[in-house]
1. Identify the structure, out of 1, 2, from whose coordinates relative contact order in percent (Cα under 8 Å, 6 or more apart) was calculated to give 17.
2. For which of 1, 2 does mean count of other Cβ atoms within 10 Å over residues 55-62, calculated from the coordinates, equal 19.8?
3. -8500 is what came out when helix-only ellipticity at 222 nm (-39500 (n - 2.57) for each DSSP H run of 4 or more, over all residues; to 500) was calculated for one structure; which of 1, 2 is it?
4. When mean count of other Cβ atoms within 10 Å over residues 23-30 is calculated, the result is 19.5; to which of the structures 1, 2 does this value belong?
5. Figure out for me which of the structures 1, 2 the number 72, 38, 37 belongs to, where Cα extents along the principal axes in Å was derived from the coordinates.
6. Work out distance in nm of label points 7 Å out along Cα→Cβ at positions 111 and 255 for each of structures 1, 2, then name the structure with the largest result.
7. Assign the value 4.9, calculated as distance in nm of label points 7 Å out along Cα→Cβ at positions 103 and 279, to the correct structure from 1, 2.
Structure 1
């Protein structure tokens, strides 16, 4: 897979024709997957290259920073997920003032035609583009007629209403990780480097890996979760994760700690991937270390059962 970044003026398709899906695609959830599948099918039918045009940073972080969402995926995760779905070219447009202020026609001309060589374009039914979101799917269809590309509009899927990244972020924030996994088509995953902690977990017989998390990453709400964890060269390991401030010890900084079951690895400095499978319980304050350790033992057994 090829990744294009930097100025769209430098992309130059070099005569290669492409079918292009457009969107932020944060989370690459089942609704996004329907759009991408339609684009990949169109590319196969036309004998052209399947491509995606996406954006970084998230548009709201530029247009309305106070409303910028916590992201379900980093840009690296997003690109990897797109590749898994058959996308061969991912163009990551910088969502800066230059791109943000393009009128719909300039957007279609500069990014889709000149930058990506689009002969067909696939979007979701809620798609908007151009300065002040002036263009919609109908606008794009009209531009396609004049600029030489076809347009397909895909209805967003969902069992009880259209899926959206915003809806899934709310599920994650509420700790409803099983429902989020159903909407995503896979467990919600958090990735971060393991950093030194205070060693308190190891001191009570429950060593944990402490993750340093990007500030704008969507992390499940406070509580204890059954998870699977992986790092370079190590397959998915059953684990228990705690998200919170550790109130029994008077903590005040929220952190994510992961206890690997039946595994003792030196993870410091390594990136750890954590997939959230089920919520076990809420965060609680215990009256002492002994009662906390007893509860952790119960949590471990619950996690074993949930993880099979």
Structure 2
């Protein structure tokens, strides 16, 4: 009993969730550029910050809207979500196992949370023991992970999806759906944002406050800044790609939004350079000059983000219906 999808692998990205999705979409033969994936799912313009700038920020929010927006890109998902504290957790582990085996037998790619570290991984195969996967630190693949061990971690969460091809939406519907989600997410909606986390402009405020009060985690500073810089830089590319696809009277708004988010990206890059991930030293957070540089850059990024959100709101109003 075994099945492997040989050409299915995780794509290296700071946002491991989108790296898993990109690997699955490539396997399905869906031609989706990286910026279009970031933008169409809304992730390019998301910000989610824990009050101590914990490295969980990029993943610790309700990402279910990404599954809905993904339909616009031409794929649909079935999935299982469960918590270790649930009374039927063991049953959900088995349900997940059966879903993945069935999907892989049908050559449908899968991905899931925390097959190893707390990130997302592509599931490219199974054998009689468990899952074979590809992802952060394991790009070329690893396994098997015993199926009954999935979710049995301190975080204690199962989140696994199986994909199949669907019918993509038009460019206008894709952009409209993404912008509507982004604007709503920035308002810290109940059910999407967890306790002790903040999104949108409130996320910047929480980030700046943590740095100013020296309560921010050093590793979290490096990871969050790398992730959110990558998101905004892809957001700029998405806006330019969207302008080219849609064109018309909204061209100036796409240009203005790209300009604003370019400023955001530039300043988040400053934070990322000040707290470099690959030369990460958590003690950097104790350096007053580094904290001051980060606060100044985050303040400029927040100002540009506020202006950018206003442009996105106007753009959503001005975009025609398909």
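1. Details: 1: 17; 2: 23.
The read-out was computed on structure 1.
2. On the way: 1: 17.0; 2: 19.8.
Label of the source structure: 2.
3. On the way: 1: -8500; 2: -16500.
Among 1, 2, the structure yielding -8500 for helix-only ellipticity at 222 nm (-39500 (n - 2.57) for each DSSP H run of 4 or more, over all residues; to 500) is 1.
4. Numbers: 1: 24.0; 2: 19.5.
Traced to structure 2.
5. Clearly, the read-out refers to 1.
6. Details: 1: 4.0; 2: 3.5.
Ranking 1, 2 on distance in nm of label points 7 Å out along Cα→Cβ at positions 111 and 255, first place is 1.
7. Numbers: 1: 4.9; 2: 4.0.
Source structure: 1.
No value in this document is a laboratory result; all are computed from the given coordinates. Keep in mind it's a predicted model, so treat the numbers as computed, not measured. Cβ atoms are built from the backbone, for glycine too; each structure is taken alone.
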